[in-house]
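J.: Pasting the structures in now, so scroll down.
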Structure I
Amino acid sequence: MRATQVVATRSLVFTLAMVTVAVGYGQFGSTSALGSVAKAFGINTTQSSLTARAGFAWTTLAVGIVILKAASLAALPLCALADRVGRHRVLFVCGVTGLCVTALAALSPGYWWFVALFALARPLLSATNIVSSVVTAELTSARGRATALSIVTAGAAVGAGLSVIMHGLFRGPNGFRVLFATALIPAVAVALLVRRLPETHGAVHGGAHGPRLGSIPKELRGRLAIVMAVTGVVGMISGPAGGFAFVYMEDFLKLHASTVTIVVTLSAIPGVLGLLLGRWLCDTRGRRITVAAGVLATAAVSLYAYSGGRPAFIIGYILGVFAGGVFAPGGAAIATEPFPSAVRASAGGWIVVAAVLGAIVGLAIFGPVADATGSLAWAAVAAFLPGLPALLWLRSLPETKGLVLT
């Protein structure tokens, strides 16, 4: 009987990973195709300035990404609903609807239509990702939780990588439209996969509904504030670093699409190694030190990536995937383990808010500094470094290694 339960748990974790693969594919499409969208709807010139190479001013691109990030704020009430109506229903509705709206972006007649449609899809997909992590934590034991969270987090990264590879296959003026349209395939997959998942909400509390939508008990607000602060720092770095990565590679560094695809594909190896290291650190040294190490490494390699030149960016990108892998298990753990089942999804919604606000701050710094100085290196310094002292607050967060969830 015990062996059957282990197999069933592994099967459910794999199912959740496939859900995050589907969501990552749809959610990352806006980033992987941003360069093509900018070229399709932006200026057409042979000049060599930052603006000319990207197709739009970097501030304009930043505004578009900020809108996409800000739209994720709506994930808070969607995540909170999972504490009231159940995880299963939110996963199904948000996952399928978000991917269908992403597919509609294939019909965008202009840049701001593209932004608007992805902004509608973003909170739905963000909520699906958060609730997937919550379900993963609730389905697994303390001993295997870091591993399970690593697998499910890796699913989102795999989905993002697939969107980049598909974008490389569909080149040309309307290639990004084909990429967006293919989001209908993972939409069908999510509809089928979610049906296999059990409802985990109420397993401890007898199925009682959670408190007022999005509310967190006073005794938990301090630890939530710490997690939000750390998540905001990550957003300040990953928002600009990830949001501009493919515009920078394709339109500024002029890397061929096949080269971009090779770089993204090869980065899967250090990504897996990073996840393995992050899982080991989580289970041996604790969640807090793993998160701190992952964030500091991400900041360092992101600065190097934007320091100038093709080799620096390629090496920085690959090492950035490794650093993200190190961070991922601990980041997912501190976003779920410190909070009880009754408000776990609501806390996840607030953590999304922190990630969004951090990304907005980072983008608000990065874009204008890049335009003003003509240097992405200075923009990276200005955006990536100011928030790092907030990592010191991790010392005040309870260590949850080995915690039995309630």
Structure II
Amino acid sequence: MSFKRVVITGMGVVSPFGNGVSVLMQGIEQGRSAVQRMEDWDRYIGLQSLVGAPAEVKDEKRIPRQKRRSMGRMSIFAAQAAEEALVDAGITLAQEDRWRIGCIIGSTMGSAKSINDAFEIILPNKDLGQLNSTMFFQCMSHTAAVNVAQYLGLNGSIMAPAAACASALHAIGIGYDLIRLGRQDVLLCGGAEELHPTVTGSFDILFATSAKYNATPQDTPRPFDKDRDGLVCGEGSGILVLEEYEHARKRNAVIHAEVLGFNTTANGFHVSQSNKESMVACMKQAMNDAGVNPGDIDYINAHATATIQGDQEEAEAIRDIFGTSVPVSSLKGYIGHTLGASGAIELAASLTMMKQNVIYPTKNLKTVSPDCEGIQHVLQPISKKISTVLKNGFAFGGINAALVCKKF
């Protein structure tokens, strides 16, 4: 069986820097941090990490109220990122076969604020009658995918992978498979996430959050650094338009990159601890699927969230395959860890770097930790011809994902 080629023709982002891919890249290029101490989080007893990277809900009233009523913050972010991606791709939905275009948008959960609000309403008197009719649609785990599909009027495949921090890469990987198998022509793929103290608290309980920098929030997170102490949660959405190559060619679309390979593995070892062996297998199998060798990779966008074990295991996995031959950087120091959206937001940034032939450094990496040595850390911007990118996404639950894209 011959597979169809899959290309990326559109990108849309809502990030802690603001709305738009260009706004995201401007923040990264300027070396800014979107991390801040979160107002009122200190009222949550036991919450150690009081920092986050929030995104602003802007121009949400452009979405008709009838559609917006079922959207929490994350669905608004996803709808806005999807709109930008479609404009970037030059796709007019009315001209498409509506059964051949859909969306796959992942997240760790439904709208965190809406879930929290629902329980605060229900629990005092155990009165379900106090809930409004649209709150369920904000809380459900597939809220972003469903709301984007309803807002845009999509009729094709609608899916919502929930794989924590690997969700967006899973969405792109599933979209890649559906298109290369000929089941869809166009898919909006990516992820969305929402910042809330209960989200940070879930990582706090696992001792995975940054808690030493509450007074100096822009000094954290610190991927691969000797003084790293955990992740910082962020929010937003990243959506990419995946398209069958001949479909894109016929409409003379501008192509950002071709998706060459994808793979996902599980470590089967521990529910919260990362595992080098399964990361190595994931990256190798993704490259094998792509038909490339380690020497063909020009840049690795690391998952690297600044957790102690996660960064160590990823650095060791990269070292075992690539040694010091390939530049590696993480973008978490700029925008925090946007969790279910991170794979798509960071892929959009990586593809933009590929287009510009520049690699931006890992922010807050001042001194490489001894347990993260042996790979080519990017400490200053590098001008380099980039043809092939490897994007990693490694999630709690032992879920790994890796994607290979090539400049078209």
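J.: Using the calculated result 61, 53, 40 for Cα extents along the principal axes in Å, pick out the matching structure from I, II. Present the calculation step by step, with values, prior to reporting the outcome.
T.: On the way: I: 65, 43, 39; II: 61, 53, 40.
Of the structures listed, the value fits II.
J.: Comparing structures I, II by mean count of other Cβ atoms within 10 Å over residues 237-244, which one has the largest value?
T.: Values: I: 26.0; II: 31.2.
Looking at the calculated values, the largest one is II.
J.: With mean count of other Cβ atoms within 10 Å over residues 21-28 computed per structure, which member of I, II shows the largest figure? Spell out each step's value before the answer.
T.: Values: I: 27.4; II: 19.0.
Ranking I, II on mean count of other Cβ atoms within 10 Å over residues 21-28, first place is I.
J.: Here's another thing I want to ask about it. Determine which structure produced the value -24500 for helix-only ellipticity at 222 nm (-39500 (n - 2.57) for each DSSP H run of 4 or more, over all residues; to 500), calculated from the coordinates; the candidates are I, II.
T.: I
J.: Looking at distance in nm of label points 7 Å out along Cα→Cβ at positions 101 and 133, point out which structure of I, II has the largest value. Present the calculation step by step, with values, prior to reporting the outcome.
T.: Details: I: 2.0; II: 3.0.
Across I, II, distance in nm of label points 7 Å out along Cα→Cβ at positions 101 and 133 peaks for II.
J.: If you don't mind, another one. Between structures I, II, where is relative contact order in percent (Cα under 8 Å, 6 or more apart) highest?
T.: Working: I: 27; II: 23.
Across I, II, relative contact order in percent (Cα under 8 Å, 6 or more apart) peaks for I.
Values in this text are rule-based calculations from the coordinates and carry no lab data. Please read all numbers here as calculations on a predicted model, not as lab measurements. Cβ atoms are built from the backbone, for glycine too; each structure is taken alone.
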